[in-house]
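Chemist: The structures come next, written out as structure tokens.
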Structure 1
Amino acid sequence: MTVSIRAAPLEALCGDIFAAAGAPPDIAAAVAQSLVTTNLMGHDSHGVLRVKQYIMMMRAGMIQPAARPAVIKRFGATALVTNGYGFGQVGARYAAELARQLGQEHGIGAVALGQTAHIGRLGEYSQIIAAAGLIGIVFTGGTMFNNWVAPYGGRERIFGTNPMSFAVPCADGGALLLDFATAGMAHGKIVLARAKGAPLPRGMLLDKHGKPTTDAGILDDGAVLLPMGQHKGSGLALMMEIIPTLLAGQVPISAPEFKYGNPTLMLALLPDAFADASDFGRHVDALKTRVKSVKPASGFDEVLLPGEPEARAYAQRQTQGIPLPAAVWADICGLASELGIALPPPPG
């Protein structure tokens with residue numbers, strides 16, 4: 001069962017919840033906007049499903065709600081930023097904007113972000129870079145609470161879901177956006193399936209005995225996520241643990257000094273520093289057209305480019321509202337009631 005609610009009242013409600021729980025108003029609003037925009041784009045696993053989780057982290061001292069990002073080291077076109085274990089969306093947006101600035105100044109910019117809570121959907125940050133005409137690349141490692149993913153051939157958790165994102169500017173001012181976890185399925189998508197009572201695709205999860213399962217309900221009972229693409233996803237997950245984590249000044253996830261979070265590396269590349277920017281965008285658009293012209297295989301209606309499902313979801317949900325599992329809406333309503341916040345009119 002789902003309920004549908006419009007983006008604006010949902011964003012206001014979530015912002016009010018964060019503010020009432022102790023976040024400064026501007027930070028509360030920024031996090032709420034990020035989560036609701038993620039829902040609009042169809043990535044419900046990283047949307048307002050996280051509100052209850054974040055409130056629990058605030059209460060446990062795992063999110064410092066008033067913390068703000070700051071540069072602690074600069075070297076040429078690089079920077080190291082600490083987020084003070086504040087909201088990840090705030091630190092990651094700051095890091096993306098700084099990477100964009102460095103890229104514009106030097107042709108390339110690289111920013112490592114450490115001591116940050118969960119940063120949400122990576123595509124939000126690569127898109128910030130691409131919107132200025134630069135190529136945006138984002139890598140992140142770690143996880144909010146503990147490890148979830150086994151290495152290829154293993155049955156024990158050792159990696160986070162360790163996503164990556166790429167955004168390439170196009171000639172029309174838009175961007176070609178790719179964003180995915182190195183796990184077969186992001187942890188949040190399994191949480192969402194559990195909230196819906198839906199089975200998982202095969203090959204995503206092992207139970208605590210190391211046996212394949214499609215039951216999302218056992219997620220917190222020793223379940224283990226599997227990497228995407230077998231050894232390839234496992235190798236990418238390993239690199240995501242090493243590169244952003246260590247460059248952000250944090251020790252590997254297996255060491256006791258690593259607390260939690262998403263150490264992240266943001267890269268911004270200015271096409272003009274390498275080739276003519278107009279040619280770059282024109283060639284990107286030509287390649288997009290070529291890919292779209294490929295005849296669909298049996299069982300498919302069309303060939304989709306990265307970002308097309310999100311754009312279609314956004315257009316639909318802006319007019320029809322955001323569908324939320326009843327359990328997620330109940331959690332949000334429960335928090336609002338607890339914190340003395342009035343609910344919007346009942347969703348249709």
Structure 2
Amino acid sequence: MKQRSLGRSGLVVSRLALGTMTWGRDTDEDDAATQLLAFRDAGGTLVDTADVYAGGESERVLGRLLADVVPRGEVLVATKACGSTGPGPMGRGTSRGHLLSALDASLDRLGTDYLDLWQLHDWDPVTPWEEAMAALDTAVSSGRVRYAGVSNYCGWQLGATATSQRAWPGRAPLVSNQVEYSLLQRGVEREVVPAARALGVGLLPWSPLGRGVLTGKYRNGAPADSRGASPHFAGFVQPYLDDGARSVVDAVLTAADGLGVSPVAVALAWVRDRPGVVAPIVGARTAAQLQASLAAERVELPAAIRSALDDVSAIELGYPETMPHWSSEDLED
């Protein structure tokens with residue numbers, strides 16, 4: 001698997017990341033072990049989890065696998081904090097107290113003394129962002145975290161925090177922003193992608209398969225064993241089952257048929273090679289599903305197919321994204 005630098009940093013990661021949201025709930029430990037081994041053997045390095053996945057069980061499962069199945073030094077561990085892990089207002093958010101307590105708890109569940117990447121899971125509208133950034137600085141300076149990132153930050157949130165972190169020596173720069181990005185969700189192209197590219201922040205797309213819809217399995221309704229039919233994820237999948245999404249799915253299936261590859265490979269290859277993207281995060285319930293995602297590494301989309309997919313999934317842009325700006329050529333007039 002090819003490797004890429006994560007943002008403007010020295011952290012080099014595989015260009016496909018392994019998500020573990022289902023581990024400890026829908027994916028048992030044996031299947032998780034099979035997934036981790038297959039990912040490692042394919043050249044994958046970046047494994048992503050969060051303290052709220054399966055109530056912390058995802059981190060526990062990963063920690064046990066790093067102790068008994070794949071050596072800790074062979075993977076890059078990324079986790080997240082911000083979500084509710086305790087009662088009351090101090091049991092969630094990005095206050096210094098909650099974040100640093102959550103960090104220690106994650107390290108304990110993972111059975112490691114450091115994280116390769118620690119991310120703020122969401123924007124906290126209550127806590128001053130300067131306090132959250134200071135907690136990241138403390139985590140890095142203490143050696144418990146190697147690199148810091150964020151998740152689900154919009155353009156202005158990313159711009160404010162990343163600029164502040166780079167403005168002062170000694171602060172931990174933000175190297176990543178984990179956002180939803182796929183052929184069915186291109187909203188980040190309005191503000192987040194330009195901000196990330198300008199600030200040297202790498203993008204880690206979550207749900208790069210459009211919440212599973214881009215696999216084509218929902219064309220005739222939700223299969224009984226799918227996320228769309230489960231009580232946990234039915235509402236999560238439903239927004240991408242409209243007529244607009246169906247047109248995009250049909251285009252992906254047509255491209256896959258023409259190339260002789262799976263729809264999964266087409267959808268992943270498209271988002272993997274978008275400007276600013278470092279590594280789409282693929283979450284598989286089973287080892288067989290993961291193998292379908294790993295096969296995308298061998299797929300490079302022809303320009304004509306990429307253009308067709310761009311067109312069918314295009315989002316509406318307006319002011320100020322499309323406002324003309326002067327260029328260096330104007331100086332010659």
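Nothing in this text is a laboratory measurement; each read-out follows from the coordinates by a stated rule. Keep in mind it's a predicted model, so treat the numbers as computed, not measured. Cβ atoms are built from the backbone, for glycine too; each structure is taken alone.
Chemist: Using relative contact order in percent (Cα under 8 Å, 6 or more apart) for the comparison, can you identify which of 1, 2 gives the largest number?
Modeler: Ranking 1, 2 on relative contact order in percent (Cα under 8 Å, 6 or more apart), first place is 1.
Chemist: Which structure, out of 1, 2, was FRET efficiency 1/(1 + (r/R0)^6) of positions 44 and 92 (r between Cβ atoms, R0 = 30 Å, to 0.05) derived from, given a value of 0.95?
Modeler: Matching structure: 1.
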